[in-house]
Structure P
Amino acid sequence: MRFANRLKAATARNNSLLCVGLDPDIRRFPKHLGSDPSAIVAFNRQIIDATIDLACCYKPNLGFYMAYGAAGLEALAETCTIIDHQVPVLLDAKVGDINTTSEAYARGYFEELDVDAVTAHPYMGLDGIEPFLKYEDRAVFILVKTSNPGSKDVQDLELAGAEARPLYEHVAAQVHEWNARYGNCGLVVGATWPGELAAIRQICPDLPILIPGVGTQGGDLEAAVQAGVDTQGAGILVNSSRGIIYAGNGEDFARAARRAAMALRDRMNAVRTNA
């Protein structure tokens with residue numbers, strides 16, 4: 001089954017556009033879990049158990065696991081095993097290198113970790129991403145307009161001549177072309193840029209869009225949902241990490257995470273219903 005079909009199934013089954021970010025920071029864990037990297041698995045397991053029926057996707061960010069060395073990578077692998085494709089797993093690794101190196105990354109992420117999708121940057125062009133796209137049942141979410149303030153330093157640069165448009169729109173058009181060839185592309189567009197998100201949705205009407213930046217980064221949830229949904233009222237994965245997984249810091253942290261996830265999911269569904 002292709003990633004797009006797995007995502008649609010999870011979205012429909014859980015009535016959800018919510019992507020839960022699994023970004024462990026042991027310093028923020030409830031004290032009863034301890035301060036050893038082994039606590040990552042216990043923490044993630046409880047978050048997953050509490051939200052598996054509310055999410056359309058999980059997004060572990062590789063950096064939060066690399067910070068703990070081999071133990072962190074082992075925790076990432078076990079986390080993927082716990083989820084076991086009940087909903088898709090999108091690894092936020094921002095890949096993209098020369099083709100031989102990307103081939104090695106693709107084997108590692110898609111075959112060894114067995115994640116369903118990865119994020120990638122487009123800076124090295126198609127040949128840096130193509131090894132991932134060749135896995136027909138997986139997906140690649142390509143950075144187009146990221147949520148951070150500094151994204152304007154490069155992504156907003158205006159192209160000259162016949163291609164007189166912002167660079168991020170050019171990248172979106174490129175991804176649309178790549179998807180026509182491979183059929184497994186997605187986009188990454190920050191909730192902090194709803195106007196740009198709307199323009200990108202026009203360029204790519206049918207591609208799934210990962211939307212980070214709500215919550216701590218200050219993105220407008222309602223505006224992002226309105227700008228990003230496709231003609232079916234779906235097609236987006238709105239990510240929330242800290243706002244869900246650290247909603248509580250006591251022994252009932254998983255219940256607090258569930259309440260936060262449910263509230264966010266329901267806010268998005270209200271926008272879909274009223275759109």
Structure Q
Amino acid sequence: MRIALGIEYDGQAFSGWQWQKGKLTVQGAVEDALSRVAAESIRVICAGRTDAGVHALEQVVHFDTKVYRKPYSWLMGTNTALPEDVRILWVQETPEDFHARYSAIARFYRYVILNRPMKSALFRRQLTWHFHPLNEKAMQEAANNLIGEHDFSSFRAQDCQSKSPMRRMHFIHVRRENDRVIIELCANAFLHHMVRNIVGVLMEVGSGKQRPDWAAEVLGARDRKCAGVTAPADGLYLGGVYYPPHFGLPRHPIFDYLPEDASRYTPSESE
């Protein structure tokens with residue numbers, strides 16, 4: 001059978017999602033815990049790999065097994081075997097054609113900035129600190145230039161392995177909640193460091209160092225050197241993944257903002 005999981009994790013102690021020999025990774029922790037419950041080796045496939053220090057509100061993975069366990073047993077047994085900074089949120093059996101990565105229609109990320117003179121003593125690695133006042137309205141104006149289908153070469157890491165820089169940005173929402181600026185981005189898929197590079201541009205605009213239409217200039221340049229700094233991993237969360245409704249998986253309310261034709265822009269396996 002094929003089983004899907006929703007996973008929450010604090011990424012600060014891990015060298016990213018993907019398994020790496022001799023390093024602590026989220027994938028390694030999840031596979032070790034599942035293998036204990038299944039009493040056999042389990043390998044998982046995720047919706048999107050996250051870098052070192054990046055968190056997840058809801059990563060989605062799937063795995064195949066011939067072992068039968070009740071969903072409650074998978075949930076509680078796996079969580080018992082996991083470290084405290086990783087938790088399985090839900091477990092669901094899926095059809096064999098479900099794929100955590102290739103069945104996804106859209107993904108959303110959340111980036112949280114603490115915007116005040118002093119750093120946080122409590123959330124040192126769960127958010128990014130920026131002492132200079134940020135103008136969230138200017139940041140939203142800049143973000144509007146990135147909506148739609150574009151070549152995002154200016155926002156991809158140099159070592160990005162994607163064959164195509166084309167992505168469909170469904171929406172970017174920038175809002176302030178007291179001393180925090182929250183940026184939520186939703187696209188059919190993201191290039192390596194794409195979110196952090198976009199946030200870096202928006203922070204330059206919010207700080208008054210650049211005007212809002214600079215974001216359009218950076219996008220049009222198709223050159224990473226034009227985009228400025230990459231925002232830190234602290235404060236970045238994989239927020240959720242949206243799948244076709246017939247799979248019956250839990251869906252984050254933010255996907256209510258998706259356009260009706262979002263499924264047209266699902267990336268191919270080659271991307």
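Things to note:
- Test item: distance in nm of label points 7 Å out along Cα→Cβ at positions 56 and 208 calculated as 4.1, pick one of P, Q: Q
- Entry that produces 0.40 once FRET efficiency 1/(1 + (r/R0)^6) of positions 88 and 128 (r between Cβ atoms, R0 = 25 Å, to 0.05) is calculated, selected from P, Q: Q
- With mean count of other Cβ atoms within 10 Å over residues 8-15 derived as 16.4, matching label from P, Q: P
- Between structures P, Q, the calculation of distance in nm of label points 7 Å out along Cα→Cβ at positions 16 and 256 yields its largest number for Q.
- Kirkwood radius over Cα pairs in Å - highest-scoring structure of P, Q: Q
- Which of P, Q yields -13500 [helix-only ellipticity at 222 nm (-39500 (n - 2.57) for each DSSP H run of 4 or more, over all residues; to 500), calculated]: P
- Among P, Q, which structure scores highest (criterion: distance in nm of label points 7 Å out along Cα→Cβ at positions 152 and 248): P
- Distance in nm of label points 7 Å out along Cα→Cβ at positions 40 and 200 from the coordinates reads 4.5; which among P, Q: Q
- Source structure (of P, Q) for Rg and Dmax of the Cα atoms in Å, for residues 112-167 alone, computed value 14.2, 45: P
The numbers here are math on the coordinates, done by the rules we state, and not lab data. Being a predicted model, the structure only gives us computed values, none of them experimental. Cβ atoms are built from the backbone, for glycine too; each structure is taken alone.
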